[in-house]
1. With relative contact order in percent (Cα under 8 Å, 6 or more apart) as the yardstick, tell me which of 1, 2 scores highest.
2. Out of 1, 2, which one gives 9 for percent of Cα pairs over 34 Å apart as computed from the coordinates?
3. To test your reading of the models, identify which of 1, 2 gives 1.8 for distance in nm of label points 7 Å out along Cα→Cβ at positions 15 and 191 when calculated.
4. With helix-only ellipticity at 222 nm (-39500 (n - 2.57) for each DSSP H run of 4 or more, over all residues; to 500) derived from the coordinates and found to be -14500, which of 1, 2 does the value describe?
5. Work out the source of 2, 10, 21, 24, 24, 15, 4, 0 here, i.e. which of 1, 2 gives that when P(r) over Cα pairs in 5 Å bins from 0, in percent, for residues 7-158 alone is computed.
6. Quick check: 18.6 is what I get for mean count of other Cβ atoms within 10 Å over residues 183-190, calculated from one of 1, 2. Which structure matches?
7. 1, 2: which one has FRET efficiency 1/(1 + (r/R0)^6) of positions 151 and 231 (r between Cβ atoms, R0 = 25 Å, to 0.05), as calculated, at 0.55?
Structure 1
């Protein structure tokens, strides 16, 4: 297997959390990021804070992402935001297909694919989420489910600059339960193989993040697994100390993985 250098990415999904007063916590993340090298840091705040956080991060290494987008560039879609709007607000990436969107908003793989294409159209990197439920894992269908989601959600022609894949075992999110490193290694190796088969050499350069109850106490064990190129962090990203502690497991040097 060709070994491809992939710079780690630790992204924080703030979900529906954060007010203008949260800028102080975000500023602590920005300040802490100055002491880290060899890893990209990204915060995905609620849309109400995008412009504010993008302004605070200007001139620093911290990236700003959004949590969702509409597939169309404009139109009569009350309450939605287009990828172009997110780009204009200062985002460089957008999460699409998060398990909470798939379950609560009934988003299909086709919906996620359309949003990923919209992100590409606007010049954003799409962070495409995939992952199985507890029932699907217990039925030994984890690989089949993730494979189907990848095939349906990842657009043709994707490259490392416009796609990141995030594996999130749905049964682990917010539960305090995490898969074993072996479980994570198996799924990430499968995703890597699937991306390579479909996208060729470009598939080897696409980063695969792990997301599911990542915290400082388990970050080192999980994020040093082969083919894990970083993390999509939930609750722990709301606290600067915890988020920076997770990112610091990479030390000051990037790695060659997989």
Structure 2
């Protein structure tokens, strides 16, 4: 079976996407080639049944539909240059490197190359990810459809026409799972502080976040309205929200966190 996708890099995010594609059945293991210099990560990918190699030379004769760069922004130029040979074969290129603009890939791979930028997040590993894409004018409809179909196997897909918004996307949904995980950590710690056993505290924190997120998604109500429905006047929730919302405390903190992530994404793209 011919290789359809070459995945360059199989760290945490690359592996999460790989797991999502295979779990959904959108791609068969034989259709995927993983290029990963790290032996441990390469072995982990091989356990999924996909083709693996330490360098792209092993697949130099292939003409994949898509090459995906899942490497750190700091090394993207060096890595992308190794895939220049695919650019003239009708291959499209998808990058999940934060902050690296399409123009950088056009400079490395050629001005006429089809480039798609994507900001995914780690819940893609269980089919609950959020993928946001931007594509340059060289991406043909069928290539764009293939990318979206592939990404949709890992969760929701949104498209933006203004590439400048990718830094904001990175700060919200790309980095966002870490914010939520930290909130669960904090809620667990607070539960332990008020006397709950550690295992119970963790379960309460995780299930509360999980249930609230699902209710927000499925109810059709605005989150603010759902908050009001839980909050009885002068009740326990009101007492807690007076702390979180007083002086826009939490809103300000989250805003500062998102702006810090956005600014760092801009820096990484320079």
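Taken together, the values in this text are just the output of simple stated rules run on the coordinates, not laboratory data. Keep in mind that this is a model prediction, so the values were computed, not measured. Cβ atoms are built from the backbone, for glycine too; each structure is taken alone.
1. Values: 1: 25; 2: 16.
For this comparison of relative contact order in percent (Cα under 8 Å, 6 or more apart), the top structure is 1.
2. 1
3. Here the read-out was taken from 1.
4. It traces back to 2.
5. Details: 1: 2, 9, 17, 20, 19, 14, 10, 6, 2, 0; 2: 2, 10, 21, 24, 24, 15, 4, 0.
So the calculation was done on 2.
6. Only one of 1, 2 returns 18.6 for mean count of other Cβ atoms within 10 Å over residues 183-190, namely 1.
7. 1
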